[in-house]
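Below: a set of structures, written as structure tokens.
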Structure 1
Amino acid sequence: MTANRWTSRDAIIKALLGAYTWLVVGFILLPLIVIGVMSFTPGEFMEFPPQGVSLRWYGEFFSSLTWLTAMQNSLLIATISALGATSIGGTAAFALDRYDYRFDWAFTGVAVLPTLLPPVIVGVAFVIFFGAIGVGGQLWTLAVAHSIFFAPFPFILVSQGLNDVDRTYEEAARDLGSQPLTVIRTVTLPLLRANVFAGAIFAFILSLNEYIISWLISGFSFQTIPIQIFTSLRYTYSPVIAAVSLIFIVATFVLMTAVDRMTGGVWD
């Protein structure tokens, strides 16, 4: 009798957890599905459900110099930011893991500090700094800001990877006469490939979607996709915004899947 009661209780708990999981997944996916469906409306404004199906607004996006320039800026900044953030975060993680520092806890705190600060504070700090040295309102300054702001993500992921690395491989390479830089290039980095790629992809995606710092640093000198979306929302709810959103969603999914395949299961 007791065993049957526990079995029934486990079944109920399992069913409730399953229902809760699907509820959370649905809560996350439903807005994305709605905006994706609205992107195919033939009307002048976003509406759900749409009164028909049309690719009109995708054509509007790909024929608009304003939107394409914003996309080009976003991709360029995100690419530089991913490389910069991975270089900064990965180097910091390696240095703190392999060398002894008197106040290593303080360096670790500094490395993750950007994630603990509101973006508006970080943005204002960068605006003041870049303005003081006379280089504000340029694409590369925003790329630098994003590189620093998103460096904690590669730092955390590479740090986790370094904790899992079997150092006997590196010791064996050194015993065979390899120089330290050669060991890092041929042994350590291949073992950390999944973590490095994951950190770079996180920085890339977050840079693509970041608005507050981008808006503050750009100073109306250039547009990124998030800035262009929010600017458009001030005047109209054009379905081209939904089309751009769906393009971003699909591109993010494809990118994450491709990286997962290339790294042998980075999300496992």
Structure 2
Amino acid sequence: MSKLTKEPFRLADVLTEEQLKFFSENGFIHFKNFLPKETVSLYLSEISRIEKEWLAEGVEKINGIPLKFGKDESGNKMIQRFCFLNKYSTPLKELLENPRLQLVTQFLTPYEGRIAQEEKDGLILNSYIRTPNSKFTQMGWHTDSPRDLFLGQKIMPMLNVGIHLDDCSYEEGGLRVLPGTHKQGFLKLMFGKKYFVDNNPDPKEVGLDIEAGDLTVHDGRMWHRAQQSPHFGERSRRRVMYVPVVTGKFRPKHENSKTPFYHKLASKIQN
């Protein structure tokens, strides 16, 4: 396990040849300071508002996608996984329409990608804080692509875009990736590691130094995991928004959509 020594990139108004090449070779890329600090604060304020409203209203699912709940360090109920946040906040809706964010779809070339505002789980937020009583403390190795199989579809090219809202240095855990595994064959994609339950470091994995406002993009076929924070309480807090970039047939979700099987399976594994 090692820290990525390559300096993170900056996302301007176009993707550079260097950026496209790096992603093609490695299957991921890290952009520094995609969002200014004041915008991060605005998004956190919007998320806090939505959380209070959903908890007060007893919301458990959005468009068939279950929310995930836990407790903070004071024992208060909190939402650990939100979905379709872009449907409940104008600033977050505008984020997904941001021309600079739209640039990441080019990493799927020659396929025509789109940011999934109404598909999959929309804009999600994983909100994590470690407490002494936490049951689910880290996300084990997994790839994102096999979800298509659970939906009765063939695996399609896709990206997962992360917008980071908290600082998380390499030493404090966070995102770990296995560069190049986006080029693996089907058998390694499905059986290369034990999905979600394998938390063991891999000699070839690399970790990133993340700051609030950073942007990461990884290929859906890439193996990745989240390293456990060594801290408890506020120092362990990690809030990351994710939205997929998808290809193929447009498959929007709606209020009568059924809960995908993979959500039921993940719930059993993580509890």
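Looking across 1, 2, the calculation of helix-only ellipticity at 222 nm (-39500 (n - 2.57) for each DSSP H run of 4 or more, over all residues; to 500) that yields -6500 traces back to 2. Structures 1, 2 were shown, and Rg and Dmax of the Cα atoms in Å at 23.3, 79 was computed from 1.
When mean count of other Cβ atoms within 10 Å over residues 74-81 is computed for each of 1, 2, the one that comes out at 13.6 is 2. If we compute mean count of other Cβ atoms within 10 Å over residues 34-41 for structures 1, 2, which one ends up with the highest value? That would be structure 1.
For which of the structures 1, 2 does the calculation of mean count of other Cβ atoms within 10 Å over residues 202-209 return 22.4? The correct label is 1.
Any read-out appearing in this document is the output of simple, stated calculations on the displayed coordinates, not a laboratory observation. Since the structure is predicted, the reported quantities are computational estimates derived from the model, not experimental observations. Cβ atoms are built from the backbone, for glycine too; each structure is taken alone.
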